[in-house]
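Several structures are given next for inspection.
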Structure 1
Amino acid sequence: MADEFPGWHGTTIIGVKKDGEVVIAGDGQVSLGQTVIKGTARKVRRLSPGGFDVVAGFAGSTADAFTLLERLETKLEATPGQLQRAAVDLAKDWRTDKYLQKLEAMLIVSDGAQIYVITGAGDVLEPEHDVTAIGSGGNYALAAGRALMDSDLSAEQVARKAMAIASDICVYTNGNLTIESLRP
């Protein structure tokens, strides 16, 4: 019976670092099988533990992502201003804690200087080409974003155009964007 459940699908999150600015953008669609459940979900959030701004975007189960965001915020409070250390600590916990291992989500996080993808496999990845993407339309957004990086477009413009391309291709992605930006 569990195999018949269509499962939650959908989201595309992109992170772009260009000209001293980091932008994380996410679409607003949540789908159950072939049905759009909500088109205005906010999958990009600004965290400010101790006055230190971090932007995070998530793909996957919403409840799981919120659990991870809370854990990340706790890690950031323990290591103010050290996103990389907090991200590595979160990834370690996620990989080794039996409860956290069951969580199905991925995160893109940034402090304005660095951008990372955090996965449940224990990975903290820094994109090689200053653009990264996750979610059902992630590969489409990533390809478009990388193609646009050499243009005169700003980080936000690259993110917007890449998300527009992904939403035209991926049925689980829409054009209703939430965008947050940071400068170091």
Structure 2
Amino acid sequence: MDERAASHGLIQWHGTTIIGVQKGGKTVIAGDGQVSMGNTVMKPNARKVRRIGALDKDGTSKVIAGFAGATADAFTLFERLEKKLEQYSGQLLRAAVELAKDWRTDKYLRNLEALMIVADKDTMLVLTGNGDVLEPEGGIAAIGSGGNYALAAARALTDYEQDAEVIARRAMAVAAEVCVFTNDRVTIETL
């Protein structure tokens, strides 16, 4: 998952697809399980989507996140985001902005190679090492080598399908059929 190619100044990660969909009061992040090194599948069932941060009153995390990029780097960023969520009382936008500032300016963090989609019940954001904190238009975001395929599929489905999880699953299925760095072993987290 550490290969990347620059296209018009944007980093495109190979080896994964992550999609986030918010619709009808439901927030879903889904990700495939394939870990690739070059043209070899190293692992087919990695968990690239997980719950992070503070727990709500029923004992589940209030924030879900998915990553594309180097695994160790992503876990470092998850840990940093959890600390920021704790520091800023669970305010996802504030925590994400502060993480993005650190990620861009800190000598160690600046070298981390990953992209993240993070969400709570109200907000979905894409975080990059360039200091970007992007709120997707229309409640749909996708990253990774199959991200554009999943994004296009989800946007096409959103007018016809009301369930965010169904949209995410179908979009991931399209990406898995088209992108050789994406498989059909999907992990989904829902809020």
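Computed quantities for the displayed model
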item	result
Computed 1.7 for distance in nm of label points 7 Å out along Cα→Cβ at positions 43 and 123 - originating structure among 1, 2	1
Computed 18.1 for mean count of other Cβ atoms within 10 Å over residues 67-74 - originating structure among 1, 2	1
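Here, each number is a calculation from the coordinates, and none is a lab measurement. Keep in mind that this is a model prediction, so the values were computed, not measured. Cβ atoms are built from the backbone, for glycine too; each structure is taken alone.
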